[in-house]
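Some structures are shown below for you to check.
Any read-out appearing in this document is the output of simple, stated calculations on the displayed coordinates, not a laboratory observation. As the structure is a computational prediction, the values presented were derived from the model and not from experiment. Cβ atoms are built from the backbone, for glycine too; each structure is taken alone.
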Structure P
Amino acid sequence: MKPVRLLSGVLTVGVWTLLSRVLGFVRDAMILAFLGTGPAYEAFVVAFRLPNMFRRFFAEGAFNMAFVPMFSKKVEGGEDPRAFMTEAFAGLASVLIVLTLVAQALMPWLILALASGFAGEREFDLATDFGRIAFPYVLFISLAALLSGVLNATGRFAAAAAAPVLLNIILVAGMTVAALSGGDVARALIWGIPVAGVAQLALVWIAARRAGFAVRLARPRLTPDMRQLIRVAIPAALAGGVVQVNLLVGQQVASYFDRAIGWLYAADRLYQLPLGVVGIAVGIVLLPDLSRRLKARDDTGARDAFSRAGEIALALTLPCAVALAVIPLPLVSVLFERGATTAADSRAIALACAIYGLGLPAFVLQKVLQPVFFARQDTRSPFNYALVAMAVNAVIAVGLAPLLGWIAPAIATTVAGWAMAALLYRGARPLGEVARFDDQIRQRLPRIVLASLGMGVVVWGLWTGFRPWFEAPTIRYLALLLLVLAGGMTYFALGNAIGAFRIADFRNAMRRGRT
């Protein structure tokens, strides 16, 4: 077996994801500066979330979690993976075309399902119009996600990881042109979404062809492989549906509070940076690696890959979680507070960001633990756990809203995230040693936590002592950069000193291209 190089793969995906998220910050800062957190912004958030919700449901969630392990095992066993890819592409495309046509007709009801608080308000008509324009994105990006799964399963991560960069480049360019020409920025923004979907699909289509997996258009057929894929995908689809119900519940609650959807969305974008760069990158690389190792009966290698993935993920995200919880206001104010975005908006976004930060380790652990089930084509167990997490989320979001107001959905998301991570960890135990962290990560984890807390003390002290710098428009960017650099240097120096990790080990692993 030619193993997937875990660390180099995570770094490849992580670097491209970091670039995408940095451009995403530029995009979000521009949107907030041009639109503020008013009706046009909230309509955009709901309209953009609609195709993204179905994308996670069909592509990155249900379909890919079923497709990637099956495809990886066919690659490992030499069982005609190209034919399987063609069948899956044809089946997914046919479903998505029908879905897109139905969604166009039912768009007003879909908007009400996402944000019933918009009924009778200006936001409703805007969101319906925007939703019709943006929804075809789900067709292009879902097919792109399938081809990305093909590339990831064969150890080619760069093109698939680079594709999301195109979305942000196109949206930033569209807003810039509209602003300079005196056009409608919101319209340019929403029309950029389907255009970006076409560009992303074209990029991975070409990369797949160069990798020897050229897409052939074919008539959908219900072959034995497709029947097996559907059997595995349906529980994953239901699990994905549960996750989307959690988002729906939170957004429904937020839609009854003025500007709350915008505040929660902006906070979500901030904590998604470390989650995407590390957590999602680890999950993308780990799933095909585990699938191929299990096919080759390499249990020792599978456990090592699982443990190192967990170690890398926690070592890089725990300090981010502490930073989000300790210094959210300087992060938010420097990144987002300009134009139509006010100091009051910054304080609200920072509060949500701190709460999401407390859940960040749980969200990352989910990305590490889920591949253990998916690699075995077990999508039913995560679905059952997701049902429990859904109930936790709904009870907290709806129950706390009358007491705590708009922040209740953020609290519910964090608590439900920890519930899901705990259920996945406990549920993986019967799978044997392969699904259990080894001694190395067990010894290093408390030290990682200690180094992260030490970093938190340092950055909080620096922010408190130099707070006026962060309120000065001319030097606040430099102040934030120095704060981030000081925090990073403190964490890595302290972590290396107490044995949370060895920087030399990471350097050697990168040089070897494996963990």
Structure Q
Amino acid sequence: MSTDPSPAADPGPPPPQVADAAANSVGVSGITKRFGAVQALGGVTLDFPAGQVTALMGENGAGKSTLLKILAGDHQPTEGHVLIGGEEVTLSSPAEARAAGIRIIPQEPEIIPHISVAENVYAGALPRKAGRMLDRAELRRRIGADLERLGFAGVLDPDLIGSRLTPAQRQLVEIMRALTGSVTPKAIAFDEPTSSLSEHEVDALFALIRRLRDQGIAVIYVSHRMQEIFQLADRIAVLRDGALAGVQQASTTNEGELVRLMVGRDLAGMFVRGRVATDRLVLDVKDLTTDDVRDISLQVHAGEVVGLAGLIGAGRSELALALAGDLPFRSGSVTLDGIPLPSGKPGAVIRAGLGLAPEERKAQALFLQQTIRENTSLVVLDRLRRFRFVKRGAERALAQEFTDRLRVRTPSVDHEVRKLSGGNQQKVVLARWLARKPKVLILDEPTRGIDVGAKAEIYQIIADLAAEGVAVLVISSELPELLGLADRVVVMQGGRITGELAHHEATEESILALAMADDIAGASSSGASS
């Protein structure tokens, strides 16, 4: 990271003249990349025009990361060339790519843990005085100026030590590194930059990206989030299976067209299940009250998919945790197949036949440093032990069975979970519960953070579970997802259930009306009283 910090008065890269637009453009021509017998990219030709935001979309494994690594100088193409200003260039290292004006902001930032934010931003180019002594006054002046210039003043504390940074703060430090220095960038790529950012931080980032675009920089924005793409992008390039599937103008395309380019089928075709709900009541919740939810009563039958909708803070996840035994009841009851479930005893709940795939899979469900095999077998070790020892052959066979069934993309079941994509990590969570053969499975935001192709596979898994007679409760903030999956939608607001809609009654408008019921009633009352 050999960068020179920007001077305090630096207003950022100047807007280019019209004649500079072609010189500042970046692209690739006929790029092919092979890793042994595996072809990650095949003949990709794509330009990233100066002064435009080009979104780069595609399923996991489509070739997006490989293309970024070629632009970053981390990988060399097997065939084809990188183009800057229409001229072929060789980027044999990250240093050469940076010197050429290309910046890649990775999804997983590299932070030095024992030094401050300011020192992390200018690592390798810290201001010095008296030979080698750090000039702290100059460092403070520079970081203050750059925070203000980039729109992060008040968002990022320059004195915070690297080890104490949140994932969002780490991402912002990486962005600042890319945008400080003596070489004005020609192209900047953002790889899933909002995955850990708050709404306020996302707003600051989007404002920055628009300023970069307006200054004539080519911006590459990698994301699977459709809403973000349509907010930011001028044009959208889609990769599929290592090839360029198409380029669309954001103003004239739509989500359905992008999905077809990514996966080769319509969005509506992702919801394939028939209705298989039976009359056998499996989960019966009566008047359940905890510290977070009040008077919750709901039922889920065998083979039924019930959607649980609501705005942030409605209490959906808290209800799921209470049902799973992670949060205690204050009153009310929960029965599974007629047998009462205990309060606050997750082990007993699991043994009774209820499983929970929580919203934060990395923090709450997975042991990232362990293997697929170890994560899958976690809740069935009692079946795999002989005396006090786990039968490794049986454990491996079990993991392989569900890895194959769920089409987890991995070299082996001994692969570490942290190295998998988000969609494949979610499949490992599901594999764990399928191995346990639950009667009830609660899925909290099951497709958050995964690409559209993996979503389709998760939807198929849910359909298969329902067909096998599992009672499924799905919590999702994506209303089209709930409408496509659920036999019924139960809506929560403020820790209470505000209504229930049958499949034929449920629309986005009717769900939102129930999700905001108290707010609407309060506003109406206030208006009447005034």
Structure R
Amino acid sequence: MKNILFIVFALFVACNSSQKTVAELADTAITSVSADPRVYALTITEKELKEHLYIYASDEFEGRETGQPGQKKAVDYLQANYKAMGVPAAKEDGDYLQEVPLVFPKLPVGSIMAGATKYELGNDFLTFTPIEGNFNEIIYAGYGIEDTGYSDYEGLDVSGKLILIKAGEPVKKDGTYLISGNSKKSVWSNKSDAAGARIKLARDKGAKGVLYYDPDNYGRYKRYYDYLKGSDKMKMEIKVEENDAALVFLSETMIKNIFPAIKEAQNSGIIPQPISLNIKSNNEAVSSENIAAIIRGFEKPDEFIVISSHLDHIGVNDNGDINNGADDDGSGTVAMLEIAEAFKQAADTGNGPKRSIVFLHVTGEEKGLLGSKYYTDNDPVFPLSQTVANLNIDMIGRIDPKHESNGNYLYLIGSDKLSSELHNLSEEVNDKYAQLNLDYTYNDENDPNRFYYRSDHYNFAKNNIPVIFYFSGTHEDYHRPGDTPNKINYDLLENRTRLIFYTAWEIANRDMRIEVDVTPSK
């Protein structure tokens, strides 16, 4: 059917004297590739978007709850479509599935013996993961950070060891921060990521466990611990492998007994304190998967543009009503299928992209961006250093209350956070091809919704990969059974999907890769 579209389009532009020829269109296009992307964008149709979505967001898929049978049906549907299109799996073994090991964690139980003193979990320290072991000493690693020109790990061998670190970052005598070189704190003081970044670095260094002193946030961790203790349902997480370092939060009482000089101590070193950890847990395993397909670039195959959306939703509510998730994120999912087919048609006619296009459908977004976090932090199929950009699509099928009078819009979030070049490219592509009203309301750092941190692009952005998050806003059916396929605006979905295709086309085919030229905000 789509090949017919190519023929019709070609005949139309060739025979109608009021239109430019394909060659003339190519000469005026932003991209340097000879083909005109509008030829392939025509294959993205509201009819096929609708056909996909009425299946993908049907009751048969049971709301696509992470790890549940409905989510497995979604995975099967995506695999079948990529196979039918002839778009191969991203993994070298030919498997479209990337297993994402998840768990419903159960609060661990146990204690820590430091010398002759016993410390109880929940009272003297907090942790959410099991750890067992006996250590003759503790390695003090200062702030536990490593950055350009500074490392708390210099000269330290922490492999298989228990380390102690503290929150914060080094400050010079004049009051400026050593890493940033000015009065602003660095990303190591980011409230959302500070602990995670430290534990990841410690694991990379081979540490067995991390004792973490963070008095400003200990109360927040304690409230979360107490909430989980009184709750039957804990938040789903990525499974921590046995060889991964566990993170233990220390109270003021415990740190004063173990290392009272921690606030003043600047130099890393050894604390001759025998310590024994006996913390056990029985977590409930959850089986889930990402789906990854690829169209290889013909000139720069080892540079990658990742287009992403989440394949899961929130399942069935307590009343037995199915949350179909047509907009969230069925709209992004079917948009990706159509974009993939457009690129495949281009490749089949000799106009494949210069750079590789990865189509990544992630699981566990509704549980805390888990599938994308696993991809970026645990097992990237392709090197993050070679990942040029991430275009993330999450809810692009409806009209929110702000735009009821004119639905020809799309919210863009994050386009200028890391790369002014990406932002400018995005604007130029929209002006040339789609003419949507690009709304940056939610791009504001002070926006209380904090959408920049709430979808899968963020796991790429935190790894210094330029991103654009495409979003049409929330509505009365958000996370409700009313989010059904009949309420999607398919003409708008078509135009929005085409814009994303055009943007990916330009990023993939430009001579130089997108540059990171903006310092992330703190």
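Computing distance in nm of label points 7 Å out along Cα→Cβ at positions 302 and 358 across structures P, Q, R gives 3.7 for structure P.
Given 90, 55, 47 as the derived value for Cα extents along the principal axes in Å, which of the supplied structures P, Q, R does it correspond to? Each step should come with its number before you reach the end.
Numbers: P: 60, 60, 44; Q: 74, 69, 51; R: 90, 55, 47.
Considering all the candidates, the number was obtained from R.
Can you tell which of P, Q, R yields 1.6 when distance in nm of label points 7 Å out along Cα→Cβ at positions 38 and 494 is derived from it? Comparing all candidates, it corresponds to R.
Using distance in nm of label points 7 Å out along Cα→Cβ at positions 78 and 470, single out the structure from P, Q, R with the greatest value. Largest one: structure P.
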